[in-house]
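Below, each structure is written out as C-alpha cells.
Just so you know, all these numbers are worked out from the coordinates, no wet-lab data involved. The structure displayed is predicted, hence computed values, not measured ones. Cβ atoms are built from the backbone, for glycine too; each structure is taken alone.
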Structure 1
Amino acid sequence: MDESMNNLHFKLMSFRFKFRDFFLPPENILKEIGIRQGFHVLDYGCGPGSYSIVAAELVGTSGKVYALDIHPLAIQRVQEIASKKRLTNIETIRSACATGLPNSSIDVILLYDTLHDLSDSNGVLGELHRILKPDGILSLSDHHLKETEIMSKVTDRDLFRLARKGKRTYSFLKEK
C-alpha cells in the first residue's frame, strides 16, 4: 500500500474516532482503570491521540504519557494536540514494536483497538510485559476480537492474567 493510501486510511479512521469519542468519551473509558497523578502511561497504537491526551491530563505534570504508533500522521497529530493544549508530559514514539522504554517503568498500558491489527502480537505482548511494572495494568479493548480470542492472545504465554473485566475494558496484570 502506498503512503497516500495509508494517509487516507488514517484520516478516515481519525474521522470515525471523532464519532466514537463523542458517544464513548475517552474519559469514561479511562475511569475504569484508575489512572492517577504521577503515573507513567503508554498508549500503544495511539492513533490520533484520543486516549493519550486524556491520560496526560489525568497523570498531571508529575506523570508521563508515551504515545506510540507506527503511522507518522498519528505521531504528528498527537504532537499538534499536545502543543495546542500545552501538555508537556507527552512523548511520542514511532515504532511497530519496540518502545525503547526501560524495564518495569510503566504503570498502565493502553492497548485499545490495536491487538487485532498487530502482525507480531507475541512480540508486542513480550515488549509490553518487559516495560510494565510488577503491579502495573495492561488495559485492553478490541471490538474486532471475541472475548475468547482476546483471552487466548493475552494469557496463553503466561505473561499476563486477567484481573478484572470492566464495562468496556479488560485489565490484565503482569505474571512472573
Structure 2
Amino acid sequence: MSKISPFTLQVHDLIKRPGVMRELNPDVTLIEPLGEGAMSIPVGSVVEIDLRLESVHEGVLATGDVFATAVGECSRCLDEIKTPVEVDFQELFAYSGSGEDDFTVSDDQIDLEPVIRDAVVLSLPFQPVCSPDCLGLCAECGFKLAQDPNHVHEQQVDSRWTELLKLKEE
C-alpha cells in the first residue's frame, strides 16, 4: 500500500466535464520537508495554497499560488533566518499520460506534491543572507563582524622571517 500524500485531491466532479471549475484554499501540514540545504520549509510547517482546478478536454488543469515560510541560516554569518515563500504554478494532469514525466489523473485523484515541491524548491535561495550588507564572520577567529566592523588581528609574520626576527630582538 502506497502512502497518500497530503497534497492529494479528489477531482471526480471535474473528470471529463470541460468547462467545470472549482476553487480551493487548502492548508497542508508538511510531513516531509520541502527543500534541503541552506533553506527549506521544515516538517510541521503549514503550506497555504490558493488553487483553481479546471476541467479541460485533455485532463484537469491546476493553477495556483503557494505561500509558506522557509527557514535556514545566513550563508555569511550563520544566523537563523526566515524567508516568506510565494510561488505560483500551473500544471495539466492528463487523463492518460503519454510520457513518464506527465502528470496524470489516477483513481479520480491528482497529487500536487511534485508540482508544488518543484516550484517551491526552485524558488529557495541557494546562498541565503540575513541582509544584503551582512559582513559575515572573521575568517581567522569566527567573530561576527556585524558586532564590530573594525575587528582586526595582529598581522601574522611569515614563518620564513622568524630567524631574522630573532636577530632583531637580540
Problem set entry | helix-only ellipticity at 222 nm (-39500 (n - 2.57) for each DSSP H run of 4 or more, over all residues; to 500) from the coordinates reads -12000; which among 1, 2 | 1
Seminar exercise, completed: Ranked by FRET efficiency 1/(1 + (r/R0)^6) of positions 37 and 77 (r between Cβ atoms, R0 = 30 Å, to 0.05), the structure on top of 1, 2 with the greatest value is 2
For this session: State the single structure among 1, 2 that was used to calculate mean count of other Cβ atoms within 10 Å over residues 109-116, giving 19.1.
Result: 2
Exercise. Hey, semi-axes √(5λ) of the Cα gyration tensor in Å, for residues 53-148 alone derived from one of 1, 2 reads 22, 16, 13; which structure?
Worked result: 1
Exercise. From 1, 2, which structure was Rg/Rh (Cα atoms, Kirkwood Rh) = 0.93 calculated on?
Worked result: 1
Exercise. Suppose you compute distance in nm of label points 7 Å out along Cα→Cβ at positions 45 and 85 for every structure in 1, 2: which one lands on 2.1?
Worked result: 1
